[in-house]
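These notes open a run of structures that come right after.
Each reported figure results from applying straightforward, stated rules to the coordinates on display, with no laboratory input. None of these values were measured; they are calculated from a predicted model. Cβ atoms are built from the backbone, for glycine too; each structure is taken alone.
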Structure P
Amino acid sequence: MAANPDIQTCALLLARLRPLFEQATQALAQCCAEEGVFSARRFDAQQVASYELAWASADLLAAETAIQGPGSDANSLETGLALVFGIDAIGSVLARTEMLFLELGLDIAPLQAFASDAAWAALRRSAGSAAALQAVGWALANADGEVGGVVLDEAHAMAQDAFRRFAADVVAPQAEALHRHDLTVPESLLQPLREMGVFGLSVPERFGGHAPNDRDDTLLMVLVTEALSEASLAGAGSLITRPEILSRALMAGGTEEQKSHWLPRIAAGDPLCAIAITEPDYGSDVASLMLRGTRVEGGWRLDGAKTWCTFAGKAGLVMVVVRTDPDRSAGHRGLSLMLVEKPSDDGHAFAYRQSEAQGGGALTGKAIATIGYRGMHSFELSFDNLFVPESHVIGGAAGLGKGFYFTMAGMMGGRMQTAGRASGVMRAAIRAALRYAADRKVFGSPLLDCPLTLAKLARMGARYAACQRLAYAVARTLDEGGGRMEASLVKLLACRSAEWVTREALQLHGGNGYAEESPVSRYFVDARVLSIFEGAEETLALKVIARSLLEQALADATPARSVAPVR
């Protein structure tokens, strides 16, 4: 069967648009350089343009990946969704690239020519028209929101199916009470998840986990996260993040003794984990963290504060980023990672005091009241002369000053996991919107009969499908040794998309969607946090994505593909 002509046209237009984007990247890179070398000072002066560059890059890569996915069936749901996203993405990239051209003093004639091209107009008439959007909306409704265009091998498909069933049967019935009553995740969820091995997805098999010994299985982690997050972001979908980050940090920098001791326990979910990075005065600026570690006989004393430490009450093990070099000019090179053990506590506040033999240090915590993401609770922590033995410094003496790098190694998986969380929340919101639109009568007819409803659903489904496909593709690329910048890129795109999709789902519910008893209201407030944690949106866009693109552009002798489509 011949390939869909609209897919071919969309692919050709994207191929024409990429060199224009790369021209803007090259020009911006020159503005951020001094004598051909990247300049942080000049880069900071170009934050607005760099932010636009990062978003254009995300939309462009997601569209390229989405268009590669559908087969030759001209009428498939996946084809329709890919085209809806591709058209929206081209329009977005075109507008952002034009802004960059104007900002950088480039000739916008090529962009104007693209915008007025007959092929671009024809594609929008064919696949982006109101009739086309309605057809995709109906196809999505008839499929009950099932978007399954990504082909998985048998093992991954079985895992996805098993965790979707568990999420629907076990997690979903408890999700509303967890959110509305601000409860702590109960053992009725934690124990079966332990038995299913979710805490060991990033732990190699030789240490009692489920990851292959010779590589990561990031795709499995994303699939499981997505399935659990569909039922409850805080009650299940986010439970994997902390052991994911800590396991990767230990694998990156821990001694063999530390790996052998901690990784089997982490994989078993005993103890549960928390990650203490953010401080009251420092969020995503990890290099400036100031919680102080003072060397004493046999270990270290910790003094200072952390905040937004999720699951710190329930956790029995906390990974803490500590400044062990008192010279503040050392920046990120003065940071180390330490493991703090504490009793598990189900409450919204806790106070742990060490024995007199340990010096009587204390760690106290208080949960921060939040509009969403309830169940795990994020804590403010206060460290007062808390003793940490030398054995609990990740990497031992050789790990001192390397905490920043170990943390970044852990965060890479955390960002992919967050993209999976975003996909799960989007899927839940779309399915809820479809059910409500089919049941709700407006002016004598189902809401689903309205052309605008169908168009909204088509765009919601298209964005979810594109983010899901990109997340799966980047996960595979990471497991092959690449895709580090793209992990941040897919997190950026998926989290913003989850905000928009859940907003549209709530809007389709009308007043009923604003009621707290409606699950879609929970999806909406939960989705809002995704663009903030695991690297705030602005930090990822500027410090990771844009900077990587610009540094690569400067490194290339000639203009080249700054971001290649993920295959």
Structure Q
Amino acid sequence: MSLPQLTIIDTKNNLIQSLAENTSNHDGLVILFSDKTKLAQVVPSIQRYLNLDSSFGNGFQILCPEDQQPFSRILIAPIGTLHTDVDDARRFKDASFEAGKRALEAGFSKPLICFADAPTNGSSLNWTYDGDQEDFQHYLEVTMLGFLEGCYEPIDVRDYHAKTNKTLKNFTHLGFAAADLQQDSSLLIQKVQAIEEGRRVSKDIGSPDPEQMSPIQIVKYLESIFKNDKNVKMTVIDDVDIIAKEYPLAHAVSRASLVVPRHHPRFVHFEYKSTDQASVKENLYFVGKGVTYDTGGADIKCSGHMRGMSRDKCGAAAVAGFFKTIELLQPKGINATGGLALVRNSIGPDAYVSDEIIVSRNGNRVLVGNTDAEGRMVMTDLLCQFKEKAIAHAQGQEASSNKPSLLFTVATLTGHALRAYGGYGITLDNGFARKNKVSRRIHDAGHVLADPFEISTLRREDVDVVQPGRSSEDVVQANDKASTMTDRGHQYPAGFMLLASGLDKHGLRNDVPIGYTHLDIAGSAETMSAVGWSLTRVTGSPIAALTGAFL
């Protein structure tokens, strides 16, 4: 599903004239607004509606002016307030998403979108920690992304329409009229397109059912996405014996799936190197949880809690999508390495079980406490491998070798994340990552790009609870309770991965400090509500936040 053509019209503070000059290129007008009294300044004939109906402008409405000026059909889209202490850029995201869907329903194919009362510097709430960005500084990019999100259809829908010779509604062209542009419009469009292409890869993987996006099928999809790419190197590990040797914890999770060849695990690696190593500021390593279906394993999810577990691959989906964005932007300031652990947590006679002790890649004896805590298991060995790479790079001779190495785990990991923060992603740092303000950067970037995160904190309790209680183990994977019933249920898994990967030996005061940031996107990878009894919509978070923070 191709992206619509994007254009930006600089209105130069004369919006009405700009609209009149562009009527031939568009088949309708969309006006986003916060204050409905400003609508008549864009289309004077709207004043009549305002005079006759005091509720006019409280919802999405399509108007067909008798004089057909400036367009024969106009969609008005209220944003809501921008002036309270709790308003943020999601006002633009939510309104533009709904406006995009409504415009498609009405038959628009190339709308022109404008703003009746675009935010100015005076509307800042100064929410961001560093204070150098206005809250609505990126309202235009957020609006563009909202319209693109509104016209996206998942890959399974596209495949169905192709097989049945049905046509999907889509925009061919989206035009945006705005004044006081903060950057070159072509660069802004390039950034928006790169974020959206990455989000679409993420949603293509994250949304479909567990058969269409099994580990093997995800690899086939990614091979088609990156087949012509010379900037990002992609390699695949499909040998189960190699997976057992290199990633023993993940292999344990996959054991029950091995009797079904189409469910066999896969590991995917991405590598991006800046073309100018002297410009590199950071070396980034991302591990994505790709559990294509999570039954809970032997500790089976009961009472309906298994539903929706095809979405437990959204961490890996996000990492894959982020590398698509990296491929398109080709940033000079970073080197990036990615790893996807693609497994199915099935039930069967060879399933791993609680009380087993499995030796990790780092040599730690891991006592399994709950087979439904499989996400930390599938990521830990990859995290250890990237720790090894970061150490080797720090000891190398490249110009980037003395730059910070920052490691990430990205996962729909815990129900506790939902209980603690609702629909927000969560980020938490070790000491070296905190020194490099990693979580703050993700928070601030997500705030202004409408991909918000909450900052949590890794504390001593999160390491204490996974300490061994016997000489038989070195680290304990989990307790026997759901994360929602466990104190610090979204924090302590990061403590486990820190210890089981050996990253605890590379803290702020060690000889080779390595940053580690855990992103639990259980809340942000999907919307919080569904239509009726359907599944929720996959969002593509945290690609916008990561792009703003690091690219």
Structure R
Amino acid sequence: MLLLLISIIGLLIVNFGVGLIIKNVLKTENQSFVLTSFLGILSITLLQTIIAFFSPANSFVEFVFLIFGSIGFLLFLKKKDLSYLDFRKNINFWFYLLFTMIVFVGSFSPYFYDHSSYYVPTISYLKEFGLVNGISNLDLLLGQTSFWHIYQAIFSHFIDVFFKINTYLLVLFLIYIYERKQYFLLIFIPIFLVFVQQPSPDLPILIITLIVINELMNKREKPILLYLSMFAFCIKPIIFWLPILVILHGFSQKKFSIKWMIPVFGLGILLMIKNIWLFGFPIFPISFPDFDLSWKPSQEILTYSSQIGLLKSYDMKYSYQQVSEFNFFEKIYYWFLIGYKSILNVGILISLLIITIFTFKKKERFYYLLLICLIVKSILIFSFSAQYRFFIDVYLVAIFLLVKNVSEQKAIFTSVFLSVLISTIFTFPGFVQRFDVGKKMTSFSWPQLYQPKENKSVNINTEYKIGNLNFYVPKFPFQKDFFPSLNIYDLKLYDYYGVFPQYIGKDFKQGFYQRKLNQQEKNQLKKIISETEKYNPKVP
């Protein structure tokens, strides 16, 4: 906890310092510590994304950003304009208690499967190599490379070696609540506690969504809200509706300037260039428009990806042939017959219904725009892959509307009670693990008071070579510790479709592409699969 606390303080200083410098350059009107810090986060990520095309996110780059942020913070102290820190007047005992619980829960080991199979491999390759051309040919997941992980990679050498950037982010959100005196938002703190152990890109888009909607409802229409919403879209494109909402609301209030769109276009173009470089297409994972680039994944893999996305809508309960034969009404009907997850699907409809009721009750333009944007989002996502996790923002908005008039006392009580409950579950996870939940959660240990707990399972990697590609095969499929790694699932996928990643040049520095396997290579791949299955006999 002590090292995590130091990391949080460091990030608070650096991001705010960078934000102040950028704010003065852009000459934007903003006296919010939190929004200025977000401006710093956005600016750092934007610059590092450009740098990553030419250089890795190494320790030198981090050192430069640390110096840059420190200079901005020192200039702030020199001017003695402490208006940014006015939120200190609102801080009370409950702030410190919730702050302590955030740091405490953040000190536990990561338990999301995506942590070792997606988050850490993405951050690791960015740290060592930067953005690698056609990396989706090696592992389709790496083709996403979220802006949040680019930001995380920058500070992973000195200031945040334990990958706890989300703990800092939740502390920043807590400061925002007290800065704006929007205490009903405290109810979201215990919900977000489940994200702070690993750098999940879900947490930043959810927090940004709440901040943007809250600012708009309180009639604080500023360009930074558009930049934040676009940043959320760059982190995870399923939040595309948020910048659209900000733009439409700005036009409806006649408080929108075309000049605000310049950074938005810049972010959008950078996102598409990044996706084209890594994936071969402008928006991951959509294979359209097709520029027929030599490093795009093979059609077999792209088809497989779209089919899996569709099947996951039904929790893999039906075959692709069955799902493809559903008519429109059958798709909806069977979406509610996939076991316990169908409850979450019902929750999506209930959330949209709640938003609709509020819209017709309030009869305000903002609510109509919000409802339209969320309906459009739901229809588009449903047509691609209607997984409940792609609708978390819809749940969030519904909860926001339900609790926004809750009193400060009730909000504090609810938040503290649920946060204590979540903290207890992390401390003694055995109870929830009985229900097949949180298998990778570990109980509290005293060393956590000094440094966050890490998963240190021994993962034996064996090195192989097929064609010109040297790669590692991890013993445990969800832990890709070395680059480049292909786990048993990757190997079986390539074996089934008869394709395999290769270096474009002599090594990974020139990037990756996929080609057909010859018979000798097919036999070699089957042998590697057979050897790997000895470690994982139950892998399908």
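Side notes on the structure shown:
- Of the structures P, Q, R, the one that 15.0 was derived from, the read-out being mean count of other Cβ atoms within 10 Å over residues 29-36: P
- Structure responsible for 4.2, with distance in nm of label points 7 Å out along Cα→Cβ at positions 37 and 333 calculated and labels P, Q, R on offer: Q
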